[in-house]
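Q: Before anything else, here is the set of structures, which you'll find just below.
Readers should treat all values here as calculations from the given coordinates under stated rules, not as data from a laboratory. All values reported here derive from a predicted model rather than from experimental measurement. Cβ atoms are built from the backbone, for glycine too; each structure is taken alone.
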Structure I
Amino acid sequence: MVVFQYHTYLTVIVPAVIAFIVTFYSTKFLMSYFYSAGVIGEDHNKAKAIKLPSSGGVAVAFGLIIGMMAYTFGGTFVFSPLINIQQLIAVALSIMLITFVGFLDDINVSARRVMTTDLKDIKKGLKQWQKPLLTVVGAIPLMAINAGVSTVAIPFFGTVNLGLLYPIFILPLAVIFISNAFNLLGGFDGLQPGMAIIASFGLLLYTTFFGSYIGALLSALLFMVLLAFWPFNKFFAKIIPGDSFTYCIGGALVAIMAVGHAQAFGLIIFLPWIIEFFLHLRKGFKVTDLGIRQKDGTFKAPYGKKIYSLTHFVMNIRPMKEYEVSNWLIGLEAAFVLLAFMMSFAGWL
């Protein structure tokens with residue numbers, strides 16, 4: 001168990017507070033800037049589809065990177081750094097690269113609605129095959145420094161030494177899979193940042209007590225930037241997170257799992273998105289997570305009793321309003337975080 005002294009906590013708290021402030025005001029600025037620049041998306045869950053500024057993940061990534069640079073500045077001029085600064089810079093570069101890929105997806109907006117997945121939308125985005133190909137660039141900085149450890153604890157299988165397979169094969173695959181899988185589950189106000197807040201808080205607790213200092217630092221930064229972004233995306237949303245958000249968060253989660261020695265714990269808390277991946281796979285990823293809006297503002301599952309997303313499963317319980325769908329899935333993620341801690345205390349991770 002890792003025990004930090006009081007001054008060590010300050011080196012986490014101060015950059016985290018800076019990251020929160022930067023993200024909050026960056027989001028406010030980008031909301032008006034992106035809307036006027038035409039970086040927009042459609043909210044299909046309202047009585048009439050409305051256009052909102054998109055790519056809110058740019059503000060989240062900016063806050064994360066500034067938080068990391070704040071720690072780097074302190075470690076250079078104020079205190080002796082407790083982590084390898086080279087490792088921190090590599091994580092920042094990884095997040096910046098993968099967020100840029102998501103931003104490229106967000107800015108490809110059409111003047112007319114086009115068919116995307118199973119829904120007509122103004123956002124064309126990248127082609128399906130381009131997304132995993134481009135997101136691998138986010139793994140390159142982590143591969144270059146051999147982030148994490150090659151000895152990985154796999155639930156129910158024990159500890160496995162992957163050797164060179166880890167940085168060359170496993171790490172890039174994890175970046176591709178987690179960033180793209182995180183991108184699959186969304187479409188409702190507050191859903192993506194809400195679930196990510198729970199996941200990052202779980203990682204913050206785990207890395208503080210069982211992981212490493214750099215894992216705790218990155219988890220704290222991620223948790224705080226998500227809290228700053230949350231008011232702008234919760235019901236009624238004022239900005240759409242966009243693929244820049246999902247790729248940024250996916251890349252950040254991979255980095256925390258790798259350098260924070262939380263691979264097994266991270267695997268358990270990421271299970272909702274793994275399940276979502278296989279549900280989408282059943283329909284060749286041509287799936288909409290959105291429901292059919294009713295006159296009373298509730299939503300019905302779009303494919304009846306057929307389940308191609310966790311949102312469909314929730315909507316099949318009973319017709320729900322938009323914020324209820326989000327709350328149910330945020331609660332589901334909290335249950336998986338609790339499960340991961342129970343497995344940790346039981347010695348299964």
Structure II
Amino acid sequence: MAAITCQGLTKRYGGVTAVQALDLAIAEGEFMVLLGPSGCGKTTTLNMIAGLEEISDGTLLFDTRDVTRLPPHKREVAMVFQSYALYPNKTVAQNIGFPLKLRGVAPAEIARAVAEVAEQLELTALLERRPNQLSGGQRQRVALGRAIVRHPSVFLMDEPLSNLDATLRLSMRSLIKRLHHKLRATFVYVTHDQAEALTLADRIAVMQGGVIQQLDTPEGIYERPANTFVASFLGSPQINLLRQGLPRPGWVPAGREVVIGLRPEDVARPGDGLVTLSGRVELVSPLGSETQLELSVGEATLTLRVPKDWRVAEGETLDVGVDPARLHVFDAATTMRIAP
């Protein structure tokens with residue numbers, strides 16, 4: 001295991017800066033997720049940590065060792081890719097054991113290590129198959145096994161679940177989380193999927209434009225977003241961000257232009273201590289465990305999530321209660337969060 005310290009990491013492609021002076025300290029054994037949309041710099045950051053991209057400026061440390069200019073094979077990292085990157089002509093056992101074969105490990109020791117990893121990943125019955133005989137989820141488990149068998153100091157994962165269907169993503173997400181708990185290794189995981197980030201991470205670094213917008217725990221990112229970009233990126237449906245149509249908390253100075261944010265789930269039946277909003281129901285979308293609504297309040301339209309037992313019909317007037325303490329307030333000019 002290793003701690004990772006990124007000090008001013010910068011990557012330039014000609015006149016384009018993909019990552020700008022990134023500072024990030026990842027603790028030994030931590031599960032760090034780099035989250036953001038396509039083109040935000042998260043994969044470039046991962047590739048600089050792996051040694052697959054040359055660092056333009058800055059310093060990269062594994063523990064106290066400067067690895068900034070070290071080639072990938074000297075960094076003791078294992079990567080799991082979106083595309084699996086398995087050898088099609090090798091069996092599952094041969095794919096998993098290949099990194100050990102390259103190191104000159106004895107065949108008997110390779111067989112023992114492969115059997116141990118295969119048992120952890122429920123691949124024992126598949127060891128003699130080739131990749132074209134496996135499902136997507138099985139191939140990704142083989143790719144994980146090939147990484148685990150090396151006992152690397154750092155696991156690097158680049159969108160490893162994006163090629164899987166929704167059901168497989170859920171099961172693989174649970175598997176990766178269990179593996180981290182068992183191995184207690186340092187994981188750096190790149191994704192654009194907020195559910196993966198919130199489920200897996202010890203901490204999340206939300207990136208945009210090659211810059212970390214916020215670094216915090218999943219709860220901190222969701223409950224206290226640093227700016228409107230972070231607020232909008234996490235949450236499904238997205239947070240409602242409005243300049244008018246939502247109550248303005250009393251602590252906000254008069255005359256200051258602000259954007260008020262309301263998470264769709266942060267409404268209730270009107271009651272004591274709540275501000276009542278009244279609007280016309282434009283759309284009702286039952287989702288089984290809950291109901292999603294579109295509510296017109298003045299000139300604004302709010303997307304809301306309410307319990308499934310709310311009996312709501314399109315076209316009717318609905319009153320909902322909002323706790324002012326649950327509102328998020330951002331400066332309209334800078335987009336940054338304003339705290340009371």
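Q: Computing helix-only ellipticity at 222 nm (-39500 (n - 2.57) for each DSSP H run of 4 or more, over all residues; to 500) gives -7500 for which of I, II? Mind dumping the intermediate values first?
A: Working: I: -19500; II: -7500.
Structure of origin is II.
Q: For the read-out distance in nm of label points 7 Å out along Cα→Cβ at positions 30 and 238, a value of 2.9 was computed from one structure; give its label from I, II.
A: Attributed to the structure labelled II.
Q: Rank structures I, II by distance in nm of label points 7 Å out along Cα→Cβ at positions 310 and 326 and report only the one at the top, that is, the highest.
A: I
Q: Further question on the same structure: Between I, II, which one scores greatest on relative contact order in percent (Cα under 8 Å, 6 or more apart)?
A: Going through I, II one by one, relative contact order in percent (Cα under 8 Å, 6 or more apart) peaks for structure I.
Q: Also: Given 40 as the derived value for percent of Cα pairs over 28 Å apart, which of the supplied structures I, II does it correspond to?
A: The structure behind it is I.
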